[in-house]
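Right after this note come the structures.
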Structure P
Amino acid sequence: MKIIVFADGIVGYEITKFLFQQYQTDTFIVVTTSNNEISALAKKFLVSTFSIDILNPQVTQIQEKVDLGILAWWPRIITSDLIKISKHGFINLHPSLLPNNRGKHPNFWAIVEENPFGVSIHKVDEGIDTGPIIAQERIEYDWVDTGETLYKKAQREIVNLFKKTYPAIANGEYIPQNQDLSSGTFHIASEIELASEIKLNQHYRAKDLLNLLRARTFAGNPACWFEDGESKYEITINISKILR
């Protein structure tokens with residue numbers, strides 16, 4: 001079987017390493033966002049690797065030779081033309097319990113909207129995270145969690161879920177379940193900045209404000225913010241559970 005993997009970040013690295021080590025009889029093509037540790041790993045295993053900058057000409061030339069496409073933490077939407085290069089389509093690894101929190105920043109919105117959180121593997125269609133679900137794992141969280149801890153939990157759990165599910169995916173031994181999109185939620189990337197503004201003269205429920213602050217607490221990333229006069233400030237939060 002020939003597989004094309006669009007891989008990025010820690011999850012992309014762990015997924016490609018698992019496939020290279022456990023499924024050596026398969027043939028792989030790896031697409032990365034740049035020359036990075038994933039492309040270095042692919043070269044170590046003598047796997048063909050492409051950067052996104054030179055993607056379209058090469059990938060479109062291998063039509064009818066690819067059996068399955070995998071989006072392993074891929075940060076961009078792929079086109080319908082790319083979906084069609086794979087005989088059995090693409091699957092996507094998404095850090096939310098679909099249909100909750102489709103789109104961007106699901107770790108943030110799960111806390112803010114108090115939605116169930118988890119990870120999902122689903123088939124890719126022309127919508128954004130709307131394809132039928134292959135497998136899911138729920139991730140519990142509580143007051144000590146932040147946007148950062150949920151993101152890291154999702155990274156671990158999606159790799160574990162993929163490793164458990166991939167044999168069935170490779171053999172076609174799964175029954176995808178359509179999502180009930182009427183009960184789900186969806187957000188685009190630009191929403192997070194507006195939602196993260198704290199207005200000093202606005203009334204908030206304490207619960208909502210705490211959720212907002214911890215949802216945007218993520219080391220190395222922008223936090224919630226407010227303006228006072230000509231100055232702008234950021235706020236992070238740390239909540240600890242008191243043992244009784």
Structure Q
Amino acid sequence: MNLEIWSDIVCPWCYIGKRRMETALASFEHGGDVSVVWRSFQLDPSAPPRRDGNMLDHITRKYGISRDDAIANQRRLTDLAAAEGLDFHMDRTAGGNTFDAHRVLHLAAERGNQDAVKERLMRAYFSEGRAIGDPATLAELAGEAGLDAAEVAAVLQGSEYEDAVRADERRAAQIGISGVPFFVVDGRYAVSGAQRADVLLEMLQRAWDDGHPRHVVPVPAHAGPASCDGDACAL
């Protein structure tokens with residue numbers, strides 16, 4: 001079963017959603033048969049490689065909210081993240097463009113450790129205040145997650161995987177994805193947002209049942225009863 005997840009590295013709900021999906025997969029009987037693919041989505045394609053200045057000031061300007069409301073929103077997200085075992089430090093985040101980070105994730109997919117790189121980048125951003133728009137930082141972090149840091153640096157100096165990132169974003173637009181995280185199973189079942197683990201588990205189960213229907217073989221009438229029905233087997 002194929003699970004595609006559109007998300008952005010700098011999206012707090014995406015990190016929370018990642019943990020909730022991991023919880024759902026751990027409870028799913030067929031979790032070992034699910035292949036997870038991370039798809040590219042940029043929340044702010046026009047962002048500079050690194051955004052200087054205070055993150056709270058940027059949020060208040062971008063969303064037209066007060067500083068107190070911005071602080072309250074960050075506290076709420078931090079508390080929700082903590083409930084999933086995540087250590088958010090929203091005041092430390094170093095915002096920036098995520099296009100190159102998504103290119104690295106496509107490289108990681110080809111090397112077979114995309115999830116580990118995704119996890120490292122998100123932890124670096126939300127917990128450590130690392131600038132994931134900086135190529136040198138990306139290469140270092142990807143190296144820590146199992147990629148060849150020199151290969152990552154070489155990729156970022158060129159244009160490899162740019163088309164792959166844009167293809168993910170075009171497909172997102174075709175599907176109608178306007179926010180992330182967005183989960184799609186086998187191209188047929190979808191859930192938008194960082195829903196509770198039980199909601200995500202239900203989607204996985206429905207998709208599995210749809211792809212693996214149970215066929216009941218008819219039993220000849222003369223075969224006689226061989227099952228309990230109601231109180232027919234009461235002792």
Origin of the value 2.8, where distance in nm of label points 7 Å out along Cα→Cβ at positions 111 and 135 was derived from one of P, Q: P
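Comparing structures P, Q by FRET efficiency 1/(1 + (r/R0)^6) of positions 87 and 207 (r between Cβ atoms, R0 = 30 Å, to 0.05), which one has the largest value? The partial results should precede the final answer.
Numbers: P: 0.05; Q: 0.40.
Once FRET efficiency 1/(1 + (r/R0)^6) of positions 87 and 207 (r between Cβ atoms, R0 = 30 Å, to 0.05) is worked out for each structure, Q has the highest.
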Computed -9500 for helix-only ellipticity at 222 nm (-39500 (n - 2.57) for each DSSP H run of 4 or more, over all residues; to 500) - originating structure among P, Q: P
Origin of the derived value 0.15 (FRET efficiency 1/(1 + (r/R0)^6) of positions 143 and 191 (r between Cβ atoms, R0 = 25 Å, to 0.05); candidates P, Q): Q
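If we compute relative contact order in percent (Cα under 8 Å, 6 or more apart) for structures P, Q, which one ends up with the highest value? All intermediate terms of the calculation are to be shown ahead of the outcome.
Numbers: P: 16; Q: 28.
Once relative contact order in percent (Cα under 8 Å, 6 or more apart) is worked out for each structure, Q has the highest.
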Read-out FRET efficiency 1/(1 + (r/R0)^6) of positions 15 and 167 (r between Cβ atoms, R0 = 25 Å, to 0.05), computed value 0.60, structure in P, Q: Q
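With mean count of other Cβ atoms within 10 Å over residues 71-78 coming out at 18.8, pick the structure among P, Q it was computed from. Don't skip to the answer; put the middle values down first.
Working: P: 18.8; Q: 14.9.
Source structure for this number: P.
Just so you know, all these numbers are worked out from the coordinates, no wet-lab data involved. Because the structure is a prediction, the values reported are computed rather than measured. Cβ atoms are built from the backbone, for glycine too; each structure is taken alone.
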